[in-house]
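Only the coordinates and a few stated rules stand behind these numbers; no lab work does. Not measured: the values here are computed from a predicted model. Cβ atoms are built from the backbone, for glycine too; each structure is taken alone.
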Structure 1
Amino acid sequence: MTRLENRTFDELQVGDRQTLTRLVANDDVERIAEATAALDADAEAIGLSTTNGFQAIAMGAGWGEAFVGAVVATRFPGPGTLLTRHHFAVTRAFAPGDAITLTLAVKSKQTEGRRVALDCRATFANGDLAMSGELEVVAPQEKVTIGSVNGHPSEPREKGKRYRRLMEMARRLPPLRTAVVHPVDEASLRGAAESYREGLIAPVLVGPEARIRAAAETHGIDISSFEIVAVAHSHAAAETAVAMAREGKVEALMKGALHTDELMHAVIDPVRGLRTGRRVTHVFAIDAPSYPRALFIADAAVNIYPTLMEKRDIVQNAIDLARSLGVLVPRVAILSAVETVSPEIRSTLDAAALCKMADRGQITGGILDGPLAFDNAVSLEAARTKGIVSPVAGRADILIAPDLEAGNMLAKQLVYLADAEMAGIVMGAHVPIMLTSRADGTMARLGSSAIALLWARRVR
């Protein structure tokens, strides 16, 4: 068992330092992810988000900056640290095989705002300077200690914590003007009203006005602040909402009391729909208390038996969403029943091809590995037992299902058997689409709204 413990502002003193040595690996993207993963920390332990600034480092000049960001975020000062400013000068480029020793030292402290200036110096094994610079951070105020077993934090997890964090981030942004399609039942009206109260969406109710008002009155839901666009039935509601999105009158769609197929048929219409050059796919964001990081599953709602090229878009959309929500370099596990390539199992062939496509730049922004069975995708112990050496195995951020049936069953099993929360959006259209279900709870609906808001604002 390893242990991560941060250094609070009061604990840090001028002259304090942290030294760590790491080996530069071969692949650029893989180097960045492994530099972070090697610290026995994950995205949850790091507190990684697009608001703390470490993503800006890692997406900058490369391995050295990512190494610095990982050490600051996980070790010195550690979890809870916010980056406010940084400057680096690379004296000599890093190369695969180099052993780099990084030293961070406290240069100064400023009580107001808990500001700490850190000197940075990275050297090669022979002592030659590789990189130098300075960072300014807001040091953590509260002590955080994280134990990990097999590389996973052992601290108890609070259900729904990640969604609440997303909502806190989303509340800083203007709400999305959202067409709620055919909201003629309690679940869809209440979901819209709750998201409105949280400042996530500005609902526009599209459907039969009499039925909408009757449902609101029956269930005591206040819709007096909402605009209503009256149409005759669910089919017309889907077409009207899509047209509003196409014309820029709304920024997102939320499914109401109509079947998913009915809404998506209007979305993917080749003439009047919302299609882009990317395949329309769905991504679930799963908050499972027993898993140490946010988990994304695709595609479990739209593409039934996707082809290889459709899976390429499924993977890319999932990577793009994960990155927009703060996952630095998502680790993508291409799932199958086994972890070896077999001509008899198509999903293993697709997995191998997708990984090669990533090698050739046809999929970007993440690290892929597959085929991987579910156990060795999420369990370091299982991966080690099977002798799998991979930056993805045991610590996957994204799970790519072989087909909709497998993905849907996997996501719902996590909800009903692992006490997970599940939210998600449709990607690849001109606007985000929230496919909420009548069985979804409050947190799932709010989570979907927060994800759609963060995605829409950050893409723009």
Structure 2
Amino acid sequence: MVATATEQKRSEGGLHSIVIVGGGAGGLELATRLGRTLGRRKQALITLVDRWRTHLWKPLLHQVAAGSMDMNDHELDYLYQARWHHFQFRLGRMDGLNRAKKEIHLAPTVDEDGREVIPARTIAYDTLVMAVGSTTNDFGTPGAREHAISLDNPQQAALFHSRLLNACLRANAQQEPLQPGQLHIAIIGAGATGVELAAELHNTIREFVSFGLDGIDPERDIRITIIEAAPKILPALPERLSVAVLGLLKKLKIEVLTGEKVTEVSAPGVKTANGREIPAELVVWAAGIKAPDFLRDLDGLETNRINQLMVTQMLQATRDPNVFAFGDCASCPWPGKNGWVPPRAQSAHQQASHLYKMLPGRLRGEALQPFVYRDFGSLVSLGKFSTVGSLMGAITRGTIMVEGYFAKIMYLSLYKMHELALHGFTKVFLDTLARIITRRTEPHIKLH
């Protein structure tokens, strides 16, 4: 029998219950840091809820998909993290909310065979923090769900990698010439995910073919096409950054189509509104985001057209001060910009740090301070070929463009900052050293 959240809370002596839904970069960082302080000192009961058993930093998914990273080397087990950082983890997918009773509802958890592992249940809260991230928005495009793969989670990234390897093995083994579109990859969306994936694939496919697949000529047979509806790639980033990345992609002979809105995805490939047909064996949808659909009608909380919860500058839901939301699933005002805080990893990290400072004071009755977003610029990695980006905010009074080795170090430091928030310096240092050593004795791509 699964104990209810009310029983768990009572067994902790009626501590203030902070429930964090979503174990992505921001949610896991917040649970870990609150666990080290409030949880360890028995000042609050910290609970993290996620539908998956393990965590992988989302900006790494394109490397998992391309095969330049083995996700087993970088996954973090939620139960392990909870035990060592004084919070509790509950496996489950949130599918409802009762604000009057201060309870969240979790759907039954089933295994790969459809058998129930954990029944439907509720978890009580005093403070609820929503950090469920975002999913790819296919805008209802016909055939997108059936024939395109999104990179929203490690499972999807691993699925694409498996299909990519199978496509190469199939092409190498066949006696007849390659069919139109065979070994062609279409990436829909030229944001950071699409661009970074294309560059990684250019390298990893060639390395994989070098392991005895003599029937494939990478220069002749493999084709990667990026399709973007906007007039330029990386539409959310500065113009000169887009131009620099476009030049690097052309050097890699990656085809880039801008101003092309995809109207249909099918087994043979992709069709656009301009009448263009792009044959492709594999299609990745990396255009647009939206918050999970269950947020759209979550017990009366206000949402926008892409399901994001509307929050104040305090990161509180506009219709309930006991519900907080941050990261990609929240729409937070950005004063001075006449807009909203962009859905980026640095936004979630800054908001998690802000709530970590504010929530303990809220338990003591102190007033919340508004969240102020600081844009430090953007970085785009093209794998081994280059890294380019812009630095701004507190780093420089203006905006400077960076490229090459320095930009690569800055890009890698973002992941190290995430690891430091979760593990501390000693573990991160030893893990990094171990990876450097083992990388010298192992293949640089995942071959299975």
Structure 3
Amino acid sequence: MGDKKEQEEVEFSSEANSSLTQAEKPHGEETKPNGKVQPIQGFSKLTKEQKIDHIIRIYFKGDQKEKKLLKSFWNDEPEVQKIFDEFSENTLSNFVFPFGIAPNVLINNQLYSVPMVIEESSVVAAASKAAKFWMERGGFKAEVLSTKKIGQVHLSWLGNKEELFSLFDEVKKDLFSAITDLNRNMKKRGGGLIDLKLLDKTEWDEGYYQIWAEFETCDAMGANFINSVLEELGRTFKCFAFEKLNATEESFQIIMAILSNYTPDSVVKVWVECPIEELADKSLGMEPQRFAEKFKKSVRIAEVDTYRATTHNKGIMNGIDSVILATGNDFRAVEACLHTHAARNGRYSSLTSCNIENGIFRFEAELPMSLGTVGGLTALHPLAKMSLKILGKPSASELMEIAGVIGLAQNFAALRSLVTTGIQKGHMKMHLMNILNHLKATDEEAEEVKRVFAEKVISFRDVSEFIKKLRDYQ
């Protein structure tokens, strides 16, 4: 009886029910007597309006103000909103992040204004400050070392190892031929499948082998291309194994075919350097030699201490992620790749390094990442397209340079603050607007807070108490 009761039809409003047949209506008990929400079936079949009505009724007791809030973030242009809705599943609204600009970013003697999408108030300011600092000292340098990407066909073979490798050598050309149609357009652009290898991984697991595939995808991110090629390679090699090795379903299996988001051969190198004396700046509060040595030591700490490295690299990703988001790229893939790279030697460590040799200060990073400037979200999201236009319609390699430079700039700004004034003074000043908004400060109160706290370390408690005194006085 209990199971049957839990499958009873959820009561929707007449508006939500009007366009659904009985078979299409979601099922499942909305709540039990203890107030816990229960599973629902058929949610994905509802219209967008019906999904919103359901969420508002269950979680907000039908409060129409909450519904109005969700709908207030819809794009005014229905065609644009339709694009946003189709980026994901079960969409209700748009989640808005600030779209900002870091100006005066000099890279290889070319000046950029770099779009950044991030909600942390100090990040754009810090990147802009670092960009200005280095623009006056020759700017940032960047070089893409390689852009090769990796895919793997994971397979199991319980037969003779030598026979499998002999088969692979025999049919390697046929494997390339099998993906001719898939490879044609990418090859025309100068990319495509570059090489194939069969790797023995039986020391890791019994019967485990990989077809290791190397790709060049030019200005495309290439995930769909790579995965389509890998799946065809897996199917083709399986056919050869069954035909020439008398393999069976028990002795031979294609486990899966998928790209790797770790791209250690798709790497951008970014750096800044200058004579130590040129680091001189009144805001440092110390001589340039002392600053350079403290700065180098701060990077060294992140190289040897995992706890510090985690926060150190998070700061780098503050910069990189904001550019990735602004240009419609996959920040999760880039994050995974860079954090894997940071742990490549068996211990999680800094992604940046610093050296002082012959009186020259040099701060640099080699950052693996895979980016695209054509296809996917870059061609669909209106602001992603705008970002690429602001950047001068860069190639994928140029975008790697820009993203890498912003990561380095962000790290420089953070370390500069840490070894001089401390991180909180500048960070909390940038965070002040969030505090004032939280406290619902008037324009007059906000101006008075800014005046009084101009040279003070800002805390939520102190600002809150100050505003309370202002209001009590009035």
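Structure summary
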read-out: Structure responsible for 175, with volume of the Cα convex hull per residue in Å³, for residues 181-436 alone calculated and labels 1, 2, 3 on offer; value: 2
read-out: At a computed 1.4 (distance in nm of label points 7 Å out along Cα→Cβ at positions 133 and 365), which of 1, 2, 3; value: 3
read-out: With distance in nm of label points 7 Å out along Cα→Cβ at positions 245 and 309 derived as 3.8, matching label from 1, 2, 3; value: 3
